[in-house]
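Each in structure tokens, the structures are laid out below.
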Structure 1
Amino acid sequence: MQALGIVGWSGSGKTSLLTALIPIFRRAGLRVSSIKHAHHSLAFDTPGKDSFRHAQAGAEEVILMSDGGFALFSGQREARLEQLLGRLAPVDLVLVEGFKNAAIPKLEVHRPSLGHAPLWPQMDMLAVASDVSLPGCPLPVLPLQAPGKIADFLGRALGLDNPKNIERF
């Protein structure tokens, strides 16, 4: 399984890019999963419901199954990305939003108009996706508004392209 980190400051467009890339990679025949790191507390279950009561009673993990799918709830406060990747069913590509310090290939989404310094000078990146040109950036700068071009670059950089049909992205 190949993992790719999509990193950048809040509001830069990471989620928008990630959700644009998924269908492009899927149309190319790749199986894709995602992992999102949230920096705020989330309520994963509803107090009073049976699954919530299972966890309150001390279950290490609870799986809630319904017609719409299933969710795994864990009482573990922190998990390393490697642990989370190990829980996923095998796929061709896992798009990881956040986890900027993980040892996986990364693409930075950078919008200078937000007023934040770029991350690429401090960490290893494959490329930067931006809504403007970035003079002085030593990495490939990809047009944020063209997810197909970004998918093509990433497919090649990650070795996901098919040599018989290189333009599949």
Structure 2
Amino acid sequence: MIEQELLLLGLLRESPKHGYDIKNKINHILFLFAGVQLKSIYYPLRIMEKKGLVVKRMTKSGKWPVRMVYALTSKGQNRFNELLSKSLLELKRPQFSLDLSLYFLHYLKPQAARRRLAARLHILNKISRGLEQMIKAQAKKGSTSLKRILDHNLKMLKAESEFLSGLIKTL
């Protein structure tokens, strides 16, 4: 719940938003990096509203139907600052889907293991190229927040790629 809370409060820290804007930002921009899956944003928003972290107001714009717009309260701003500070200092071991497979890798024949690891390496390289393109696009837009995330993810992918290249050679 803390990651969800940080995510939602952070998005509302940018500006007040209605539910569709929040879902859209999560689904189209942050889904790659947030590590948080929200089936519904309204339930956590309701809880945060009860805690006094956000307020909800009804707005009407032109021909559009009435919408609920959520905004951060001063208590929500304080909670966001607290969560952000904690998050920056929290050290969790990154989870890689590869680790469990590496534990049991000795059950595969070396040739099959090399093929599968090479296929994974190929996928990682393709993702890395995509991230590099996204980084260039973000640099043109001047978006430093997203660029930092992309840089971080690219470095992690490159580290795994380097590891896999070495492992393939030893099998």
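Values in this text are rule-based calculations from the coordinates and carry no lab data. Not measured: the values here are computed from a predicted model.
Using semi-axes √(5λ) of the Cα gyration tensor in Å, for residues 63-150 alone as the calculated read-out, with 32, 16, 13 as its value, let me know the right label among 1, 2.
So the calculation was done on 1.
Looking just at Rg/Rh (Cα atoms, Kirkwood Rh), for residues 7-70 alone, which of the labels 1, 2 belongs to the structure with the highest value?
Greatest value across 1, 2: structure 1.
Output the label of whichever structure in 1, 2 has the greatest value of relative contact order in percent (Cα under 8 Å, 6 or more apart).
1
Work out which structure the value 32, 20, 14 belongs to, where semi-axes √(5λ) of the Cα gyration tensor in Å was derived from one of 1, 2.
Computing semi-axes √(5λ) of the Cα gyration tensor in Å on every structure in 1, 2 gives 32, 20, 14 only for 1.
Given a value of -6500 for helix-only ellipticity at 222 nm (-39500 (n - 2.57) for each DSSP H run of 4 or more, over all residues; to 500), point me to the structure among 1, 2 it was derived from.
Of the structures listed, the value fits 1.
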